[in-house]
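> Alright, structures below, take your time with them.
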Structure 1
Amino acid sequence: MPVAGILLAAGEGSRLGQPKALVELGGQTLAERGIAMLRDGGADPVLIVTGAAAVSEVPATVVHNPAWRDGMGSSLAAGLTALADHDGTSAVVIALADQPLIGAGAVRRLIAAHRGGATIAVATYDGQPRNPVLISREHWAAVIESARGDVGARAFLRAHPDLVTGVECRDTGVPDDIDTPDDLRRARAAISPGR
């Protein structure tokens with residue numbers, strides 16, 4: 001069964017000074033880069049959850065979250081609710097637009113872990129859990145219920161550590177956030193042509 005992808009890209013980027021989805025990095029917006037990562041990693045269909053800025057002409061289903069100011073939890077709930085209509089989807093890989101240096105290899109490894117029996121798989125970097133995260137359909141309702149503020153799926157994952165499979169992804173990319181102009185400068189410096 002297919003594994004879908006959701007890119008959370010609704011924030012206004014207050015510390016960055018512009019909506020993160022529209023920030024350019026390596027010739028692509030962060031929205032385009034995140035969608036490409038999910039697709040290249042094997043996720044299909046791919047949804048992007050927007051809020052502060054309109055995103056159009058992207059190879060993904062756009063889901064607008066009118067409650068984006070409430071935080072990432074509301075965007076995750078909006079994406080999972082929209083995805084629930086795709087009956088053939090067994091799981092979803094959730095990624096954040098402001099972590100553009102995570103590679104498609106991380107997505108592939110999470111999907112492989114799911115196909116191997118994991119119902120929740122979390123990318124780890126040197127053993128530390130970060131993003132992306134894969135969640136099987138059977139857990140979506142509970143994740144939606146627990147998604148509040150800026151914690152996304154974290155509350156559900158912490159409440160059910162026995163369900164979580166860590167998948168080491170240190171060699172596939174870097175999970176650094178782009179929150180400030182300095183973060184963006186570092187990301188631009190880290191990108192080599194074709195990365």
Structure 2
Amino acid sequence: MNLRRIILFTISVCAALLLCASIASAAEETNKAAEHATEIFKWINFAIVAVVILWVFGRALPPKFRANAETISSAITRANAIKADADKQLADAEARLARLEQEVAELRAQAQQEAVADVDRIREMAKSDSEKISLAAKAEIEAAERAARIELKSLTAKLAVDGAESLLAKQLTAQVQESLTSEFVKSLEGRPN
């Protein structure tokens with residue numbers, strides 16, 4: 001429709017120029033009329049060339065302009081989406097950065113609590129191990145003491161036997177042995193079998 005308007009406008013302008021040219025040529029002398037007619041035809045020629053150029057560009061350029069406009073529009077839409085995503089990431093990063101000191105303080109407090117708990121646990125384990133070692137040492141001491149007593153009793157008995165044997169060997173003479181044997185035999189005779 002725009003093309004039809006342009007063509008109609010161009011034809012109207014040409015007709016008006018022709019009308020003006022014919023009026024001017026009738027009113028002027030032939031010499032001047034010829035100059036004016038040449039000038040009018042130049043203007044008509046210019047108008048025709050201008051209309052043709054406008055018509056060619058009117059048909060070829062709008063689709064290109066629309067394609068460029070659509071490309072620019074889609075690029076703007078993508079850029080807005082990317083900007084919105086970047087703004088969201090920035091807000092998230094700023095929020096995390098704001099919470100960073102609080103998280104660090106929480107981590108330190110948690111580490112201190114864990115350290116105190118570890119110290120208490122290690123103390124309890126050391127106390128428990130100390131008690132176990134103490135009980136084991138007492139048991140070993142008691143066992144060593146029992147063994148020493150048994151060994152001491154055995155040594156004492158051996159020494160007593162050795163001492164009694166040496167004392168008997170000194171006091172037991174042949175006469176004393178004979179008298180002991182005879183008394184033993186007499187004691188056996190008096191017993192009922």
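Laboratory data are not the source of any read-out in this text; all were calculated from the coordinates shown. Since this is a predicted model, take the numbers as computed values, not measurements. Cβ atoms are built from the backbone, for glycine too; each structure is taken alone.
> For distance in nm of label points 7 Å out along Cα→Cβ at positions 63 and 175, which of the structures 1, 2 scores highest?
Structure 2 comes out on top.
> Also: By the measure distance in nm of label points 7 Å out along Cα→Cβ at positions 7 and 167, tell me the structure among 1, 2 with the highest figure.
Going through 1, 2 one by one, distance in nm of label points 7 Å out along Cα→Cβ at positions 7 and 167 peaks for structure 2.
> Given a value of 25 for relative contact order in percent (Cα under 8 Å, 6 or more apart), point me to the structure among 1, 2 it was derived from.
It was calculated from structure 1.
> So log10 I(q)/I(0) by the Debye sum over Cα atoms at q = 0.14, 0.19 Å⁻¹, computed for just one structure, reads -1.07, -1.26; which one of 1, 2 is that?
Among 1, 2, the structure yielding -1.07, -1.26 for log10 I(q)/I(0) by the Debye sum over Cα atoms at q = 0.14, 0.19 Å⁻¹ is 2.
> Assign the value -8500, calculated as helix-only ellipticity at 222 nm (-39500 (n - 2.57) for each DSSP H run of 4 or more, over all residues; to 500), to the correct structure from 1, 2.
This value belongs to structure 1.
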